[in-house]
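Structures are listed in the sections that come next.
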Structure 1
Amino acid sequence: MSGERLLICNGRVICPVSGRDEVATVEVVDGRVAAVHPGQGSPGPGGRVYDAHGAIVAPGFVDLHAHLGEPGFEHKETLASAGRAAARGGFTAICARPDTAPINDTRAVTEYLVRRGGEVAAVRIWPVAALTVGREGRRLTEMYDLREAGAVAFGDGDRSVADAGLLRRGMEYARAVGAPVFEYCEDTRLARGGVMHEGPEATRLGLKGVPAAAEDVCALRAFALARQTGAPIHIGPISTRGAVEAVRMAKDAGLPVTCAVAAAHLHLTDAAVAADWSPNLHLRPPLRSADDRDALRAGLADGTIDAITSGHMPQSPVEKDEPFGRAAPGMIALQTTLGLVLRLVDEQVITLVRALELLSPGPLRALRRADGVHGGRIAPGAAADLVVFDPRAKVRVDHDTLESRARNTPFLGQALPGRVQLTLVGGRPAL
């Protein structure tokens, strides 16, 4: 309805882009932020009023790495269930990985995701189209067609492009169509057969390990190609000290590179696998050593890492109810990411403002969408993609609170900080 007005009053409004951090009222009209009025109380009559007293009002979160199941794996997740989980977790936009069935390597699949997402998902669905046909690393996709259909980036999901020459050409084409390349950093020859981090814990458990070098060498290669092509590249989720150091060097050199880390890797290590041996701890990339985890945390604090992602990867009981080494990797994470990030704030690893930057404007910068049109800020004219949450309230992760169709999370039964009260997408409640 034209002229529809919503006033979110009395909340602590935090916008990392503008530096705003104050009690204020956010005025939303026709799906966009119309004004921000400092102070408590309503700025005038008219419109709906939402009292956010005691809560934080922030830009809606953006997830760069999520597997949404549909099409092809609806027994794990659908766009509708993923959208509900995302809204419950404070996300207003999620990037859909291309490893669906059929693979998102054609215009038809990209258009389906955009159309179907708009019909059933509570949040924005942004497709990441495959960089190579069939994700086989042999031939580039029709990137102009895919971009025109709605692809926001190009990458082969959880597969690295083995052919460096092909990756170089893909980066050049992606630059021409105005989209970044997403590269998953894992050398398959080094990682082959590995199911957890290569180290003392894997040796003790008798499990094949994935060496940190499998990630490190791909990160260094990606940045060498960024230097040569000038094309933007995003790597992630990263998990090793070496990858953090590579990103830091690339940024010091002024290269157009970004990276993301999954929230779980900022807390859990391979020691958790040794202690629990739960299939829900079988992840890709694997949980690494405490030294790697500490390097990731340092990368958050000093600005090296651009974004925190959920790394959402639902699996059904059929895929997960196996011994650790045979279980399908992944965990659901759209509803646990905020809580894990707030734990970092409680532990004084990062500030709350930095945490919110890593969840919204940071991801949008990686997508080359940091213009306010796609959210990421609270300022007049920006899209009203907003989240209101109470950082002190605890939410128990259990079957009653999870919206995802899957239940594969190691945090089941835990109480995490941060209760999302309201998620707005284009000014409309998604939660």
Structure 2
Amino acid sequence: MAKARPVVIHGGTLIDAASDRDGEFDLLIEDGKVKAIEKPGVLKEHAEAEHIDAKKQWVMPGCIDLHVHLREPGEEWKETVQTGAEAAALGGFTSICCMPNTKPANDSAEVTRFILEKAKAAGASRVLPIGAISMERKGKQLAPYSELAKAGCVAFSDDGDPVADAGLMRRALEWCLMLGLPLSCHEEDRNLSCGGCMNESPRSLRLGLKGFPGVAEDVMIARDIELARFTKGKVHICHVSTARGVELIRRAKNDGINITCEVAPHHLLLDDSCCETYDTAFKMMPPLKDNEDIAGLIAGLKDGTVDAIASDHAPHDRDSKLVEFSRATVGILGLQTSLPLLIEMSAEGVLSRRRMVELLCSGPAKSFDLPYGRLSVGSDADVIVVDPNRTWRFAEEDIRSKSKNSPFVGRDLKGLAVHTFVGGRHVVVNGRLASEMALNTK
């Protein structure tokens, strides 16, 4: 295989929270690494290199998504590792952590290796498997953590289901403490949530929809904080959606407990009034909340309590959504919309662009102790070039995933990853997959 040409990205604004850079720098990619970061013009005469003009654009570390569902093996009609990894690259995500609620669940080295082999063949974004906390995700017996870690798992989760048994959760934290890996926790007390399908409120009563009270999430967050305090194990809280949950995590961090958390874009930008039309595109888990909870989430973003933005990308087929609201599957797509939605929040002054980059890049990397999410000399060349002013309408034909379940279809978005490099490979070129462009030129 011929050696790839070096690439110089020049003229852009380089933003990297991890190295505290936010200004004009040129960047050289060579042999899969960031070879140099220099002041404007220094690298312009690099004769052998391909040159990318990033004027009026941002140069960022590749985004990292800690919470993605790829459905393979078992539900390939919804998504595959390839289509999910390609959607990620188009969305500016160079690394995605895939949840183990596949069929079979990722509770063995064989399933982990299968996912990694599929990801290698896809040749798009990095896919980092998350192993199951319990066998078959049934909450009864611990999964073989050492085996899964050796095969390539970066964390453990039963996401989609909570770990109801506190004793099993304690033992899981103790095992994972020895391995140095986190437990990524879906927080829900099902004795309280009782199959609720939207936020419990006067609105849910009026709509005749069974309510899911926020306390069902809060009490499980509180339990796992205390278990992390006792065991010293690492807990990562998935898709926090309540103001009280953020406050509990804030206090736990102040106490020195080993805890991180993520928030999904849809919990920041949508509220439970979206359920008024019974449109199942707005059915997700945890359910959309009210403005008070949204304000609490945003406060957590601003003060550093929240470590990461994660999409909770959850592809579903049309048939499972085209039913009554109470019976519809939960979840939405997120890989191609998360970055532009966060750019929108930054443009509106909700977040600084540096904090936005931290939540999408170095924050997720620190949460799972991943060697990505920063731009420094010698680091892997996971780099994206973003046009923050590109306005485009998110249409079904733009969706790379096999499923189309997004409430943002038809919405005008601002911001697009025009170039994506994964380990120095130019995966997205001018907003299109390089693999498809190569096919079209044959």
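Coordinate-derived values only; no laboratory data. The model shown is predicted, which means the values in this text are computed figures rather than measured ones. Cβ atoms are built from the backbone, for glycine too; each structure is taken alone.
Determine which structure produced the value 1.0 for distance in nm of label points 7 Å out along Cα→Cβ at positions 110 and 142, calculated from the coordinates; the candidates are 1, 2.
1
Out of 1, 2, which structure matches 18.8 when mean projected area of the Cα convex hull in nm² is calculated? Intermediate values should be presented prior to the final figure.
On the way: 1: 18.8; 2: 20.2.
The value was obtained from structure 1.
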